[in-house]
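Structures follow.
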Structure I
Amino acid sequence: MKTYKPTTPSRRHMATVTYKGVLTTNEPHKPLTKGLRRGSGRNAFGRITAQARGGGNKISYRDVDFMYDKMDIPAKIQTVEYDPYRSAFISLVAYNDGAKRYVLIPKSMKVGDTFIVSEKADLNVGNRIALKNIPVGTFVYNVEVKYRGGSKLVRSAGVYAQVVAHDAGFASIKLPSSEIRKVTDTCFACIGEVSNEEYRLRNLGKAGRARHLGWRPKTRATARNPVDHPYGGGEGKAPRGTRFPKTKQGRKTGGKKTRSPKKYSDVHIVSRRVVGKKK
């Protein structure tokens, strides 16, 4: 991590990820970039559903390949780059057939290393293999949920899942949340851990950096009016005033499970995630 001299009060605790010696270029590969309109916390109808989002620096979207449809063709890493839309580092890779793609890079790989997407590839970091051919105890990332459906799980900086069992056409995966889930063993996953493990240790230090990232100021619920939030109102510092903690919409929270009780994927969950201090 990179720390700074306390030239101002906000600078005192600021800590950022060390990019020097890790990133190899400042300019993205232009054919794989495009402009992308930010939603700023709005849903498909244009209504704000996530509070305190908006603004931020203008950034271009890198078209990262999560499908990995180049089967049995070796690829070589050409760059290690920063991606403003995600926490992990990405790499521009060149396949032997001439195609170029952006992919998430694992922790220990660097420029010049190679990998391959194959059902029965070697168990080397970066290789993408079918789960049925990955032994128990192996760390994986970029995990598919449906066969050839693209990577959906374990894509954030510094995380990894672990293969813990094989049984009846399924592989049991222990996710970073501590949940153990069954995935069809024909699905693919990459070997290794996602890069940029220092990301969770960063400290923005000041409000200005949050604004640059697209995070706007947020008023505490207890400081609002009763019309704006269930916790609002009262003279001075008032208590919550409701028996149970609630969301802005009045739904119960604070210890209550918010997952849908009849979600389609419940049958694939072997063990629920552990929350709180026990985790």
Structure II
Amino acid sequence: MTERKTRIVLILLGSIFMATFCLTPFAYMFITSFSESSDFLSSQDFHFSLDNYRSVLTVRSLHFLDYLRNSLIVSGISAFLCVLIAGLAAYAITRLALPGKVFIMFFVLAVSMFPQVSMVGYLFKFMAGIGWTDTYRSLIFPYIAWILPLSLWILVSYFAQIPRDLDKAALIDGATHLQILRKIILPIALPGFLSCFLLAFIFAFNEFIFALVLTTTHHARTIPVGIALFQGLHGETPWGNIMAAATITTIPVVILTVIFQRHIIQGLTRGAVKS
């Protein structure tokens, strides 16, 4: 076997292994959500049923729809504000004469590496002190701070690829920096804004620690925490309901990722920071 064929075989085997490793939990989740019993693998007794989905969508005590609504609102607002703030900051870093641009970028990156668990206790005391616990605001502001470094790096990489001659020509014609950003940079870097928004939305949608500590009821609790705290009538863990809720929650994110995967990958890999 030639070296080229060996490499192809190894790549193929590695791809099959990774696909199996990553997709098996999702397959188990999906099958369990349609089973009357969560231990069908050991009992080998699978009975197809939609009861789990019916319970998740209709039983008010589970508050699944409330959790889903909260996640969509909090994630959407957080992602939009992240893109807005990151866009303004990225324009300033890439187009204006700011000293120490690279240092600013790496400082932002270093700050973002602090683990959430090291900050959540102090954050809870602060939110409790101003009366914001169990509200959308208690999640939106931490989410913006948490996701903003990633958003900034993505948009800086896009803006750095846009020729500055466009800015100079617009300035000569009398345009302001805000008009340049809105009428020139935004249309050209629209794929970057789209990938940035999608990644910020997914990050906020999947966040768990902040939502667990800063929310206490279904009025503001998001879907990851809501599913984790599902309980049955007698305190048991309703695995069927959990898997059904997880399946419903995962499908929209998977669809968005599949549709916009090219923009997401491009947003993560394109360009570099230019001083």
Structure III
Amino acid sequence: MTEFTELKYKKAGPSEPLSMRDTQQIALEILHTVAQICEERNLRYYLVYGTLIGAVRHHGFIPWDDDVDIMMPRPDYDKLMGYLKDHIGEYPHLQVFNRETCPEYPYMITRISDDRYEIRMENEKPFGMGVFIDIYPYDGLGNEQREAIRFGMKGDRLSSLCYQASRDHFAIETTTSPLRKVIKYPVYLLCRRLGKERFQDALEKLAGVRPYDASKYVGCVIWLSWGVKDMYLRKWFDAYTYMPFEQYRFRVPAAYDKILRHTYGDYMQLPPEEDRVGHHYYKAYKKK
């Protein structure tokens, strides 16, 4: 069993939010614990998205990144969830947040949280979560590209509607398209009226429909945020290597360059300084 030790962080005032670096270090320890569980149980997991860029480009966190992302093939993800359901008590301070463990939780992916902290979202009702990491279950999307895109985009639309249904109030946030800005408010009102459970039920029906290991294309169909850029050839995840990340080493896909270029283009080029900000709208605090 892995002992989950407390982070030694800079002392803050009673209502002062943790710094970005402190939040990163807390999330790093959660990641380390989850990775060790996966290693011990021979479960596939890989750093993805900004966390993978951080490993390749910075050998740790992107300095302005505010979360940790890993992916797991659906069969391995389900095994991890089963294990944590029975053994989470062996890991002090860790909590599992998903639809099964917390009815108020608004997403379909799982987050593992440290209960010694709390986060306050700008546009989301609190449901008891602390500093966290994201675990994205990847499902099969199909063996033909057109089929995979059609199936994946169905998940993309449903997850977007689910997100709107769970917002505390209307906000433009990252929407840039003029047309999307126009229709976003009526869509928000409709989604709030229908309720997030309606969309969660629909997304749950997509999960696991197409087996991961039998599909040419894979992706997180329950949260396919970037459309085609979030759909991958399964073979890109068939082999892995280890890469330094802060003081630890974690699994990354051996084809990490293909994966990152597919999603981000020239990921080694730093973004403009004004874009070097976190993409989650929350602040983290240590509980009193």
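Some points to look at:
- Calculating relative contact order in percent (Cα under 8 Å, 6 or more apart) for structures I, II, III picks out II as the one with the greatest value.
- Test item: helix-only ellipticity at 222 nm (-39500 (n - 2.57) for each DSSP H run of 4 or more, over all residues; to 500) calculated as -500, pick one of I, II, III: I
Quick note: the coordinates plus some simple rules give every number you see, no bench work behind them. Note that this is a predicted model, so its numbers are computed, not measured.
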